[in-house]
Structures are given as C-alpha cells and as structure tokens.
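Several structures are given next for inspection.
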Structure 1
Amino acid sequence: MSGTGVVVPFRLREHWWRLALLTVAVATCVWGASLFALIPILVWCASARSPRTGLVVGLILMVLLAWFVVPRELGWSGPWVPAAIEVYWLHTTLAAAVCFAGALVERRRPAGAGRLLTMVVIGFVATGFVLFAQLEEAPGDENVLPAPAQLRIAEDKACGSGGCWRVLTATGDRAPAVMREHLASRGYTPGPTSTITGNPRMCQQTGVLVTHQVCAELKDISANAVQVDWYVNS
C-alpha cells in the first residue's frame, strides 16, 4: 500500500512467467520428492531481468528438471536416466551453466556468478552429505515398492558385513510371477545369479555419469509366496 492509501497492484503481466515456472517446478519436485532440484529455478526467477530471456531460460531449466526427476519416478532405467544422487551435483552444475548463459544473453555482467558458484558448491556438499548418510542405511523403495495391490506384503530390513538391505515377503495368488512382472514393469531386467545365495536377480541401473545399480534377489517360498531382498550393488 502506498503512502496515499492506494493499493499498489502486483505487476502480473510482468511477472506471470515467474509464477508459472515456479508453480510447475514445485509440483514436479514435490511429486518426485526432489525439492533440492528446485533451487536453480528459484535462483533464476529471482535474478532474471528480461521477461523474454527469463521465460526461455526458465523453460530450459524446466526441461532439465523434468529430465532429472520424471523418468526415474516413472520407473524407467538406463544410462540416460539420471540417478537420484545426480540431482544434487550434476543437475545443479548444468543448471548453473544455463543460468550463466542466460545472464550473458541479457548483456549484464554476470554479477550472479558468485551466487551460481555457491549453488554448485552447495550441490556437491549435499552430495557428500547424502552419500555419507547412506553408508549404513538400507536402500529406499527403489521402485520395488509400492508392490502390486493384490499381494499381501511384509517388510523388514537386515544388515551384514556388506551393508544393509531391504526384505519383502509377498503372498497371494501367483506371488512369485506377479512380483517378477512388477519388477520388469519398473525397469528391472534379469541379472546374473547371486554368487552368495544362488538366488536369481533382477537389476535396475540408472545414472548418466555415475552408475547407480540396484539388484533384487527373488527366492520362491511356494507357488504363492516369494521373498525379495534388494540392495544397492556398488
């Protein structure tokens, strides 16, 4: 409100692209549980000056964000699907380069270079923190869970000299076949038999520059029950 008591209108025409980008980015990050990936778009929306350049660079950042979040959440795998840990350092580094190029296009001295460098450093620090925190932790759901709704699931975790792993026991009609079909639909492919337990394995691999492989061992208990152990195969 101004000194004359007149409400100063928000310049929606000037800033609509910021609101649109932030809305889509927040929705994507919340869906993919990757709120850290929101930082580059926040930085760009706060520093961009030209609506045209701001929107174009923002869309490039949005495509980059989608690449790092969506394929993995859909259960896709392969060397072109970024691993979850790459969101912290690789996505941040690439996004910083895009923001830097956008600043040059706007013909302004990249005064935000220090801010972008800080963003990259934070990304690498976060990567180290996450990797350290995961050293003694069992893996996450890794597209094994949620399991098919028609099966009854009992979960547990175990640890040994080689680290920790998750254990799932599924019971129900044709449980072994249903779990194999479920894993295949989530990007798991048949892998070599475990040299320790002799159980068949299905593995999923992601990672553009750093490979992240998760393997699930399946042990048939009966025609209607199966045990699945999954772990990060480093």
Structure 2
Amino acid sequence: MLASLLDSMADSLVCSVELEKTKGITVRVYNESGKLTQTVILDGKSITIKSQGEQKSSTIIQKEDSIISEVKGSEQTSTITQKEDSVVIKCKSFQVDAETVSVKSSKDSTHESGGKLTVTSQKDMSLTSSAKAALKSTQAMDLETNANLTAKATQNVSLSGLNAELKGTTKASVASDTAVEVTGVKVDVKGKAQLTLEGAITSVGENITTVKGQLVKVEGALVKLG
C-alpha cells in the first residue's frame, strides 16, 4: 500500500491556474518525474502554448496576424513563421518525403544554395522555358550522356572559345544544304592515310599555290596549266 502510494505521488502533476486582469489566464502543468512544464497563456493579445524540458522546448505563439512555431534544443533551433502573405521556415535540415511533389509560383522563383546543389532523377527529366533560357558556369562545365546527344536550333547556332575542337572517335561530318565555309589565318587539312577534294567545280589556291608529293598526278578530259 505504501509503495503504491509513493509511486502515485511520484507520478503526480502539479497544476495551477492563474487569473489576472492585466496578464490574462495562465494554465501551468508541472511533471516532476519528467522534468517537464507545460504552459498555456492567454493575455488578450496572443495565445502561447509552451512545453519546457530541462534542455529542450517547443513554443507556439498565435496572434491575430501571425503564428510562430519554435522548437529549441541545446544546440539548434527551428522556427516556422506564418503571416497573411508569407510563410518562413528556418532550420538546419529541411526534408520533404512524398510520392508526388508539386511546387508552383505565379511570379518569379529562386533556388539558391550556399554549397553544392544536386538535382537527380531516376527516370526522364525535362527543363522547359516559354521564353529565354541561360545556363552559365564561372568554372568548367561538362555535358555528358551515355547515349545520343542532339542540339538543335531553328535559327543560328554559335559555338566559340579560345580553342574549339570537334572530334569523333569513328567519324566526324560537317554538312550543309547550301554552303560550308572554313576560314582562318592558317588552315590545315590533313589526312593520315588519304585526303580527297572533290566537287563539280574545284578551285585550289589564289596567289601562291604549291602542290607537292613524291608522286603528283593531274588528269582530266581537259587539263590546263598556266
């Protein structure tokens, strides 16, 4: 009987209700065994609900124009502040785990990371803009795929750099429905095994032209030299 009474006293709660004309109503429940104090305050301006432990606490403050939720630990604090035109979340780690996520804004949207930003998809991914689109990096940029890569524009395409290289491990082709131009202060065209220049009308050289080889062969139905 005595042990049961002592256990009952150990689990008992200390409850109080305070009423004041200027401070409103305060309801407080203290759990001695759990070292936890629960408090509800109604002061005519806001409603405050707080659960206070030895090192951690959670608080909800509700006013006519805002709701603030705070969870405070020994090292970190997270808060959610909601007003009529905004919701602000501050925390160390923010996670969303859902089957489907949809985020939509009628005006501008900004995604900014102070560290590394990673976007990953296990299936198809698409980025679409109804206006201009820009992809820019202040350092090196890689574009890589394990399958085909297609870049297409209905108008002009411009690629520029200090050095530009187009390389195919088996074959490289440059084609146009009308004209192809290769221009430079110095232009080298080399074939490690064979080089062929062919056209219905072929012109080589302007001021000084040198044709050189261990064997030079010029042939045609009509050949004019000089």
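Computed quantities for the displayed model
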| read-out | value |
| --- | --- |
| Label whose coordinates, when Cα extents along the principal axes in Å, for residues 155-210 alone is calculated, return 38, 28, 21 (choices 1, 2) | 1 |
| Top of 1, 2 by volume of the Cα convex hull per residue in Å³, largest first | 2 |
| Which of 1, 2 yields 3.5 [distance in nm of label points 7 Å out along Cα→Cβ at positions 107 and 139, calculated] | 2 |
| Structure (1, 2) behind the derived value -1000 of helix-only ellipticity at 222 nm (-39500 (n - 2.57) for each DSSP H run of 4 or more, over all residues; to 500) | 2 |
| Which of 1, 2 leads on mean count of other Cβ atoms within 10 Å over residues 67-74, largest value | 1 |
| Read-out relative contact order in percent (Cα under 8 Å, 6 or more apart), computed value 6, structure in 1, 2 | 2 |
| Structure from which 15.8 was derived, mean count of other Cβ atoms within 10 Å over residues 19-26, options 1, 2 | 1 |
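Coordinate-derived values only; no laboratory data. These numbers come from a predicted model, not from an experiment. Cβ atoms are built from the backbone, for glycine too; each structure is taken alone.
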